[in-house]
1. Please state which of the structures 1, 2 yields 1.10 when Rg/Rh (Cα atoms, Kirkwood Rh) is computed from it.
2. Out of 1, 2, which one gives -21000 for helix-only ellipticity at 222 nm (-39500 (n - 2.57) for each DSSP H run of 4 or more, over all residues; to 500) as computed from the coordinates?
3. Suppose mean count of other Cβ atoms within 10 Å over residues 254-261 works out to 23.5; of 1, 2, which structure was it derived from?
4. A value of 0.05 was derived for FRET efficiency 1/(1 + (r/R0)^6) of positions 262 and 542 (r between Cβ atoms, R0 = 35 Å, to 0.05); which structure in 1, 2 was it taken from?
5. If distance in nm of label points 7 Å out along Cα→Cβ at positions 670 and 686 is calculated from each of 1, 2, which structure is the one that comes out at 1.5?
6. Suppose you compute mean count of other Cβ atoms within 10 Å over residues 286-293 for every structure in 1, 2: which one lands on 18.6?
7. State the single structure among 1, 2 that was used to calculate relative contact order in percent (Cα under 8 Å, 6 or more apart), giving 19.
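FYI, it's all coordinate maths here, none of it is from the lab. Source: prediction; values computed, not measured. Cβ atoms are built from the backbone, for glycine too; each structure is taken alone.
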Structure 1
Amino acid sequence: MERLRRIIATIIKFRIAIIVVLALLMGFSSYQTMNKLSVDNSLGIWFLEDDPSYRAYIDYQERFGSDEIFVGMLPVENALAESNINQLKQLHSGIDSLWYVKTSFSLATAKYPIYTNKKLLFDDLYNPKRSERGLKNLFKKLPNITQRLVTDDYKNLFFYIQLNPTPTIEEKREVIAGEIRAVIENYYDDYHLSGAPVLNEAYSKGIYKESLVFGILTVLVITTMLLFLLPSKRYLIVSLLCVAIPISILFGIITSFGFALNMISMLIPTILMVYSVSDAVHIINIYHKEGLENENLEKLDLLTLAVRKSVTPCFYTTLTTFVGYFALYLSPLPAFKNMGVFTCIGLVLAFVLVYVVTIIGFSFMNLDFKAAKPILKLTAFSQTKTINWLNRFTSQYKNSIIVISTLILLFGLYSIFMVKIDTNSLDLLAEGQAKEDLRLVESKLNSSSRLQLNITAKNGTMLERDALKKLERLQDALSKNALLSAPVSVINVKRFLEQRSPLLFQSNISKEKIDATLSEIGDNSDDFFKLFSEDYTTAGITLGVREIKTSELEKVLSDIKIAFKNTFETDKYDLKINGFSVVFSQLNDFILQTQFKSFFAAFFVAFLCLWFFIKSIRTTILVLIPNILPLAILAIFMSLLDIPLDVSTAMITPIMLGIAMDDTIHLVHKYRKSKRVQGSSETRMDNAMHYTGSALFSTTVALVSGFLIIASSAVPSVRDFGLLCAVTVAIALITDIFYLPALLKRFDK
């Protein structure tokens with residue numbers, strides 16, 4: 001006690017110096033944040049650099065071409081008009097001059113093979129000398145290729161821009177989409193642009209905008225809430241400083257070390273602001289209660305008493321919340337790792353600075369505790385009457401509460417296995433121009449990104465007749481898959497040549513002749529479609545794919561593998577499926593790993609913390625059970641409402657476990673302290689409810705308000721996360737004021 005008194009006295013003695021230091025830190029942090037804060041939604045935040053799937057994706061891009069592709073749809077009166085093709089050529093010239101563009105592709109650059117005089121030549125697919133009818137007849141003979149170039153009604157042209165491989169462009173993502181749009185707008189007033197880079201740009205803009213909106217809304221909501229929750233208006237400035245200072249310094253740290261916001265870390269400011277104000281409300285309530293009960297104490301002694309009574313429960317609530325977030329570090333996704341680490345740093349800063357700020361603030365404050373009143377008050381709500389009713393109810397119906405709550409808990413545990421694991425890429429994007437363009441392009445093109453299948457012969461080349469027959473059967477099988485569109489490979493060109501030059505593939509033609517002809521196709525094919533590797537041991541099939549759920553992607557990839565095994569001998573041929581969709585499909589496994597590793601790590605450490613805090617294994621188990629109930633009810637909600645675990649909600653269980661324990665620890669701390677008073681467990685729990693009840697309600701209102709702000713997000717996945725967290729926090733309060741008291745009153749003797 002005396003040591004704590006000396007520490008507080010030292011803080012007060014040097015309060016001016018501390019204020020100056022904090023002001024300088026906030027100034028520096030604000031400067032860093034304004035100048036260096038950026039948004040990064042690149043692949044690097046989702047996959048570790050040494051992750052095998054990520055490395056395979058990068059290697060594929062370097063060998064076969066990037067699938068960082070813009071897809072532009074250009075509405076026209078008549079796609080076959082020569083003026084439109086000339087305009088496309090001008091667009092090619094402007095786009096191809098950009099350093100980050102590898103190639104561009106459209107009807108203006110597409111070519112088709114002609115076999116004449118025993119030689120294979122390539123000519124422009126569009127020839128202005130041909131009649132419109134002749135062009136359409138030619139296009140019908142290359143359906144999968146022309147489907148990617150022009151719509152069936154010839155009212156839209158497609159334009160593709162292939163960027164350099166991912167690692168070379170990631171640092172310039174913020175400017176690339178804007179520059180591409182600027183070039184297109186030099187030639188076209190009306191266009192629709194989609195593809196992976198466009199969606200990435202939309203994610204980044206949405207994240208930045210919502211971060212600002214969330215921050216402003218949180219400050220407004222917290223300020224309004226504090227007007228009701230604080231026992232006096234004079235505490236308001238202290239509370240707001242407890243929120244502002246840790247957030248400001250944390251973002252100074254984040255930006256100084258070169259880290260950027262992403263879809264996950266954008267939630268840090270709102271979450272941390274709510275935690276900071278919750279601790280501040282707990283400390284202020286205890287300080288005010290002790291001021292009412294100890295009128296004659298000097299301010300230093302009153303501060304010491306308030307800190308002593310609040311520091312233990314606040315420390316353990318910070319610790320359990322810290323554990324919940326730090327458990328995210330076990331996730332295989334870097335975005336979750338960063339979220340966990342930075343939130344933990346913020347929690348430590350908040351815990352320390354809340355005490356420093358409140359001590360300094362109270363030292364300047366001379367308050368008449370009895371005369372103090374909240375700025376705003378709900379006259380219809382009597383907190384004392386509510387707590388009295390709760391105490392009577394949990395004493396009278398404790399057995400019924402235990403039975404009903406336990407049944408719900410068991411049903412919730414069963415519901416865990418009913419929750420789906422799935423990420424819908426469209427749910428990561430807010431409604432807006434990018435999403436509208438994506439839908440429009442996919443409605444016409446039936447795809448917006450692509451998969452590349454590489455089939456490699458272990459012995460020989462893919463030019464052999466047997467290999468080509470198998471490749472043809474595989475492509476036909478893939479054409480029947482409703483989730484794939486327009487496969488393009490050497491087979492498309494081969495079939496075209498068979499129609500135009502049937503003599504070339506007759507059985508009496510030598511293998512060498514066919515090999516030489518097909519190898520010329522590989523040599524002269526457009527860079528946009530990689531039909532062969534340089535040594536012809538690998539043949540490629542390019543497939544169109546929509547923006548679909550990870551579960552659907554997993555099904556597509558499984559179907560491709562099955563079709564390959566049914567067509568090729570796996571001991572003679574290898575299959576590699578490449579493209580961002582392959583990497584994206586693995587999110588389900590990563591999310592599952594995040595859930596199991598993070599939750600069980602958080603649960604184990606939280607159990608140890610509670611055991612150390614309570615000192616009794618029996619009471620620890622009784623206290624832990626009500627903290628599992630909110631998670632069980634969360635599972636019930638997710639299964640009934642068909643809300644899956646995705647990249648946003650994947651971190652919900654370890655976080656909610658840490659949050660659910662916060663109110664429990666405050667209540668149990670006072671309950672344990674009441675053992676010094678003669679009385680039963682019922683009496684001690686009733687006393688604890690009266691002492692901590694106001695803080696429990698206040699912090700729950702703060703947390704629910706913060707998560708409801710997140711639930712206002714325009715991004716469906718983030719909205720679900722905020723809503724589920726708000727519901728879980730509210731349920732955690734209900735279990736703490738009903739289930740926990742009933743258990744302790746019934747079993748803790």
Structure 2
Amino acid sequence: MNLEINDDQRLMRDSFARLLDDLSSMERVRAAQASGCDRQLWSGLAELGAFAMRVPADSGGLGLGTFDAALLMGEAGRTLATGPLAETLLAARLLAAFTSDALDSVVDGSRIATIAFHDIAEQPVQWLAGGTCADLVLARDGDAIVLAALTPADRRIEPTLASDDIAPVDLGNAARTVLAQGPQALAAFAAAHEEWKLLKAAALTGLAREALRLAAAYACERHAFGVPIGSFQGLSHPMADLICEVEGGKYLVWKVIHEIANGAKDAAAHISLSLWWAATTATRACIQSTRTFGGYGVSTEYDIHLYNLRAKSWSAVAGDPGFWLEEAGKRLYGNAPAATLPDVGDVVIDFDFGDEARALAKEVDDFFTRTLTPELKAHAHHSWEGHDPVVHKKLAEADLLFPAWPKERGGRGAHPYALYAAHQAWQRHEWTTHPIGTNLMIAAIIDRFGGEQVREEVLKPILAGDIICSLGYSEPGSGSDVFAVKTRATRDGDGWRIDGTKMFTSGANLASYVLMLCRTNPDLPKHKGLTMFMVPLKAPGVAIQPVHTFMDERTNITFYDGVRIPDGYRLGEVDGGLRTMSAALELEQSSGFSRQLKGLSAAAAELCREIMRDGRPLIEHPTAQIRLARTVADELVSEMLTMRALWGSANKLNLPAAGPMSKMFSSERLLRDASDLMDLTAPLSLSHREGPAEVVSMAYRFAHGATIWAGTSEVHRSLIAERALGLPRSRN
């Protein structure tokens with residue numbers, strides 16, 4: 001897998017970034033509002049080859065792909081570049097395809113070209129990007145593609161929201177030249193329209209990212225009540241949500257370009273989703289950013305208002321952005337005609353995990369196919385209760401329990417991509433992963449912080465598949481504040497005595513040990529005076545009481561009354577539990593729920609085919625298609641955030657808060673979408689009948705826990721705000 005651009009692309013992007021920083025500064029953007037045009041910027045872009053990017057090399061262009069153009073558009077969005085840049089890029093490509101003499105003047109920047117996407121035979125007056133300044137317009141006229149040369153009389157310039165280059169143009173009487181006719185010409189024009197959606201999405205994502213950066217910088221500088229306003233969760237948490245959407249949207253555009261290049265089945269629908277996502281995210285990001293500036297945000301002296309208005313203008317130039325979601329719904333679930341997709345050229349990014357991943361996934365798949373008898377399949381459960389010690393031991397003997405464990409210590413040293421692929425194969429057999437993930441994390445903590453005794457008596461049996469362990473973080477009344485620990489560990493001769501209560505110790509009824517955070521020095525501040533231990537759950541003084549949840553899972557409350565353990569079961573330094581706990585949380589906060597979202601949307605779609613509404617299947621109703629498509633969008637963005645975190649981890653890259661972003665966003669969207677699709681498919685979704693109804697029902701129940709495990713969404717939002725946006729710490 002590769003999510004990194006190559007050196008040539010980085011050089012190209014950086015060159016355009018420098019040009020745009022200079023010629024599309026906010027001063028120049030403001031100056032261009034009077035005419036909606038900056039000819040000096042246009043000339044600079046032409047000199048760097050912007051308008052030749054998508055022109056094939058055999059037509060004198062650079063022959064670059066859609067991905068390269070998207071990189072440029074991201075920078076154009078960041079700097080609010082004035083003018084129909086995406087439209088001119090594609091107009092030049094079409095002019096080359098139709099061998100028009102106008103190509104040279106468009107490529108060299110002496111004439112500005114744009115595109116009208118509605119048939120002018122039906123809609124001669126259209127709002128166009130570049131309507132204030134374009135010299136040429138490519139348009140469809142019935143079964144022909146024409147080139148219209150505009151005069152001042154053809155423009156209907158009027159004040160607009162963003163005072164940019166958007167304006168209505170009357171193409172009915174404009175001088176037109178037929179460039180091409182027939183199905184092939186119309187297909188080329190339609191393909192350009194699809195590519196335009198991707199380029200516009202890239203620009204809007206760049207715009208949204210910069211708006212959030214401006215807001216975060218201001219939130220660090222502005223003080224209220226003696227502290228930076230960025231420390232207020234009412235400001236930082238909404239921005240944390242939005243940066244997840246922006247980053248996910250950026251990679252969604254990249255993914256869709258990759259899908260087109262590889263002929264993916266639903267690529268056309270995903271094009272529409274990417275533009276809808278970028279449009280709605282940019283608008284919301286700019287609204288939140290403006291609110292962060294307070295009264296200054298609505299002042300024209302502050303640049304943030306320019307981003308706010310451009311986000312709306314760019315999003316809506318072709319009409320309600322909601323139409324793109326509706327279009328995606330029709331393409332996924334309705335009878336939309338097949339879309340003509342562009343030739344996107346070379347794509348350097350790649351989502352292939354490689355041969356090692358395929359081999360390990362097959363090995364896992366073969367193991368479960370061979371091992372799971374009908375009785376074991378009946379025992380299978382998504383929670384800890386699905387654990388079976390015999391299967392667990394067989395997994396260890398097959399070296400499939402902890403394939404990530406280093407080779408030098410008896411493991412396989414499997415690559416993170418192979419682990420991810422194996423995990424996906426594991427989940428397809430619906431065999432619980434809770435004990436595996438928890439034990440792998442605990443093994444890593446023991447290996448890093450444990451002494452000889454705990455390694456011999458706990459770590460070795462874990463790796464052999466002989467025992468499982470659970471986590472003892474939360475306490476009654478403390479919620480997700482794991483550092484508000486009251487359970488005490490006091491010196492008892494050469495060992496320790498444990499007294500207290502732990503809440504939500506899932507799997508404690510099946511486990512041999514619990515990884516427990518205890519307070520060892522009550523005189524130190526809350527985050528200090530803590531120490532981590534492995535505590536045997538079969539020891540005298542331990543009591544386990546079940547707690548049942550509506551997620552069809554059992555968790556536990558565990559009581560510790562004078563439980564004695566050796567000092568050799570201590571992990572890390574005395575009063576050094578903060579370091580140990582932080583390492584544990586880092587290992588735990590990198591999950592995602594895109595697979596669950598995919599299963600949810602598939603099950604809900606199946607129910608929509610079964611449910612009748614107004615004499616026809618619910619799946620044929622636009623409202624059902626739209627709501628299902630929205631879940632697909634959340635699934636795709638969740639997947640991209642997970643891939644980003646996985647890629648960063650595998651390559652040891654500094655991607656701040658990548659794990660928390662993946663976990664928080666996907667769990668929150670799973671809860672929202674499960675609730676929505678449960679409503680959509682009611683009353684069947686209220687049933688626990690086996691099949692899709694149970695999948696939707698369980699998704700709704702499961703999602704509540706997903707937003708809590710490994711730290712609540714609120715904790716993760718604070719981490720994201722601090723690490724990804726540079727905002728001040730918002731919790732004590």
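1. Traced to structure 1.
2. Comparing all candidates, it corresponds to 1.
3. 2
4. This figure was derived from 2.
5. 1
6. Here the read-out was taken from 1.
7. 1
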